[in-house]
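In structure tokens below, several structures.
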Structure 1
């Protein structure tokens, strides 16, 4: 009956499970005990496909298999405190506007897909060893640890806030156009990943993030072609690494929106250690200690208004330690 709590003892359960629109909680005997969760195994797909809402709850299981762990079809259940280990498919996937609440899970798919097409709250989960941790998820994504994936988040257009996104081999965030705020985005990209180690073509508002120690082979180790407002971020020690061809924009590459009140420091590339061809307004930033092997230690060919910035201690081995070939009027505080 609706409202029932169904407790499942430790064991291996191999039959597919359907909620069939039941507003019940299906739980292991103790979802807060990791040993119990590890021993209560569903080796089959769990399906929500009759418009279930948050009162349909799945909690405290290890869910394994080779295809899909949990499927939500036009439903919005609660999925919490599970270990989801899928080898070859999707951990959680949604269709028809599914908006499940997904919290406090550990999600591992052996280089496949973590959560796809789910538009509810996704919070306090751990994502490891996925090809893509989250894809096409447009809800509220907060307080997750997204680590050691090929891609962190791809085409997620909701609010992305207070996550740790690190050690993703291609990009931390790719093609994400919502509000991206207060995240730690570090150690993403790889020397063989061509562009956008931290953020690749993310066009929403990017604010109050710490974007550090990311790499890319050629362009935009920090931010690559991100055209929204970029403000109040720490963008530091991002590096373009190719030793055979020219590299561009260690910190920011061709970011065309307003770039305001950021700390852009210790980034490096051949051209434009800090910023490369960023043509929006560059206002109120600290641009310091960036390095260009060739030209434009701080800024290279940035043609928007460059106003009220502190531009100091940038180095270029050929021309323009502070600024190179920036055609617009600029009024730095210090250059």
Structure 2
């Protein structure tokens, strides 16, 4: 960060504010904030970079597309999928105009739009765009490339969300095989793959293998990012789910509380991942027989999820169903008065 700030100071004195090098410095500072999980500051610098690049190069330039993509990435991580889609679509339009259809940057844009569609619960478009990305990447890079692995992972995630755990496992294992050849063992993408495979095993009822993969993911994520990062939170979340499936509610609660703490610190209160953690904490309270605390946390989850994703999202409907069921259970157990 210090180096990037010095570079910005030097270039500002040399060129003034409206110069590509200034935009590069803003982007570099944004990347540093992004890698630290400070998305508010990352957004600030990426938008500064976009303003300068647009003024210098006009709307239809690869650098403008790249800046739109960066801003879309931040919006996606903040859970603002509508704005993420808007910026990703802008990037895609520019990349196709400049490079044509079969270019890695076009594939990246398809990949990003597929991920937003997935987050919005639109699995049909998620599959369509991730398959487009995969086809381009295999044609351009061949089979053993990290971007191909990313597409396999994404398609596996869609299968998982549709309840097809066998196909999910197939695609997630393909991704892991490629990534281990390319990166070795201690890489963030390897951690993500272990998380995915752990979820597959968990859903198939193989909790021992699920836990084994989740713990690998946690270990790598902590080594790479430190304790307070969204990927570490994801690993704690998944381990908590595995403990819950095994009936170990105390350990499940501990892990979900850790995930919640990290997510609130990184994202603030109004983010879908924060909602997910509140929901998981609520489910554990329900399993422990504490229906009041269960409802309290599940209601927080519902309020955040509804605000972030809208009334029609599948996760919102699921939460409403769970809350309704627990309220009925609580009503049944309440003492009757004569």
Structure 3
């Protein structure tokens, strides 16, 4: 399962490896105190992590004695140990790194090797879904109609769209560079970057100002997302019911429109406030769903853009159609690849 795979943070893998090592010394379960001594942390921290390992199905609890690794837990530990030894050999033999340094480097790099091809497809599909979203297409068209834009505004609208695409790409590249910087400073896995984890980790590497600016960027992005998602839903609800759906109308005259706007925002807030809710998994899978639905929306958009009776002089040119069809094919291929790979894993035709 993708969620389970993503939950394999470096901490989970380190604990599994430590339990395996202690189990190898004898046949007795591993106690909390022994594990705390092995990892150099407090027993209280160990107890909290052991609870998570149990929820992931990696350990079983033996009352009053400690924990044992399950078959899944042993598989995780052996994978980490195998990758650790391979990385040590590569660093020493291929790169000529002194043996007294390879262990510390392998401790960091061993966690990078754990991600499966299915996880890569999940993250690729999710990134596409959050970047080229179906609801953003609907919001943009509805907002254009709501503002009363005319054909004379199309040129400037294209400039605006191009500028937004370039800025989004720049900020996305910046986020990737920040993540790469954290990797070489004992950065956590993807699970650890949920919520405030990323800017907090970045603060320790690049300073308080950088972490604060990044956190403000996340807040701004979240605010824009909730405004556009709730508005696109409200526009759709108003059109389906056949009532007023415009920000130019008063709440009394467009009750359904404003109620849908507020309702979606409250629903999202309620989900976020659920204790222990798997927010990262929810976000990733919602974005994957957007990727799956996206090709249909894009096909209709290209068909409308080629309607000369509707678009007039602004109808798509041949070169624009080639680019559009290429984007649709790429998005469809990414969504289909993740779906097919996940299905084949579910029926055990291929391994994870």
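Taking -28000 as the value of helix-only ellipticity at 222 nm (-39500 (n - 2.57) for each DSSP H run of 4 or more, over all residues; to 500) derived from one of the structures shown (1, 2, 3), identify that structure.
On the way: 1: -500; 2: -28000; 3: -23500.
The read-out was computed on structure 2.
Given 21.7, 84 as the derived value for Rg and Dmax of the Cα atoms in Å, which of the supplied structures 1, 2, 3 does it correspond to? Present the calculation step by step, with values, prior to reporting the outcome.
Numbers: 1: 22.6, 76; 2: 21.7, 84; 3: 25.1, 79.
Comparing all candidates, it corresponds to 2.
Rule-based calculations on the coordinates, nothing more; no lab input. The shown structure was predicted, so the numbers you read here are calculated from the model rather than taken from an experiment.
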